[in-house]
Structure I
């Protein structure tokens, strides 16, 4: 059985837990990081002292969330999640890397509103982060005006990383520009059981 190490309130752990459920993969998850700490045994698995990490049934260990997603898609996803056509695979895959820029844009808003007590929040940084994230969502909205999913005509691997960050964008108490195609895509994501169970949890 697959073992997933990491607390579920981490964006990067959510990605892997949700995608494992999309693949129908049984897995065990152990809370690591944040309030749960990180012991020497875990640090031996992941020298970066970050989450998530997986250990597969054969003992193979891997860290970096998007690398884990690609590994699981290649091993278990078949043509739907890991197309044999390199171009089709790359068109979805690009959004996995694009997500890192969005995460950075939204970081100040998230950290101040979720991780800091109200009296310690830098609301100027929150507003700046909201503007940056909203501007980047225009790029996502443009893509989703042409295809129903970031992966193309069907839900795929390219939808997973930004799907997690879309939830925090909609859940944060920030000003958001109207992005109708993103809103339509987010509504479709919310209908997926694995998304509802693993991603749509309180931001902490």
Structure II
């Protein structure tokens, strides 16, 4: 939870809780998304996975190396199907299910601290978040950021720093939560406090230790 060489944060240090999205605020089933895309393209899930994820194409979108239009066009070319924006959004939407318990915690947190989202994704996700996961907007407003807009993806420390610059928040006042250990490590390298998300119970305990939420 704390940065290397430092103890648990005192109550008034944390001003912002920065959430990852997939498998933190929602359950994300990539295989369901891949299966949907494979059905559209008339191919196999294995072929789609290899063309997009194993080949590193999705990272090009996450890191902002491709803008939204080039990403969508390239996605279709790689799966040999003229994928429309609506189809891409629908396949992504089907793979996501809101984590009600985590969203409830975020709702409680925003009463006392700022909250925001930083997800490794193309800008299409932020642009269409109201269709993908409409539960986020009431809690986070416009503070829903994708890595692509910063042209750096987690765990690159630049991604966190650029996001916090946009939020005008100092790293040492931020608690970041992510399900991937490497992203937690990157956040700590960038100077943030960070928590590796494994369960709602463990997250509540982390927040309690930071003086942000009772553990009851």
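Numbers below:
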item	result
Structure (I, II) behind the derived value -17000 of helix-only ellipticity at 222 nm (-39500 (n - 2.57) for each DSSP H run of 4 or more, over all residues; to 500)	I
Origin of the value 31, 22, 8, where semi-axes √(5λ) of the Cα gyration tensor in Å, for residues 38-125 alone was derived from one of I, II	I
Value 29, calculated as relative contact order in percent (Cα under 8 Å, 6 or more apart), assigned to which of I, II	II
Value 0.95, calculated as FRET efficiency 1/(1 + (r/R0)^6) of positions 70 and 110 (r between Cβ atoms, R0 = 41 Å, to 0.05), assigned to which of I, II	I
Highest-scoring label, criterion being FRET efficiency 1/(1 + (r/R0)^6) of positions 134 and 158 (r between Cβ atoms, R0 = 25 Å, to 0.05), among I, II	I
Answer label among I, II for the case where FRET efficiency 1/(1 + (r/R0)^6) of positions 22 and 102 (r between Cβ atoms, R0 = 25 Å, to 0.05), calculated from the coordinates, equals 0.75	I
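Throughout, read-outs are computed from the coordinates displayed, never taken from laboratory work. These figures come from a predicted structure and were not determined experimentally. Cβ atoms are built from the backbone, for glycine too; each structure is taken alone.
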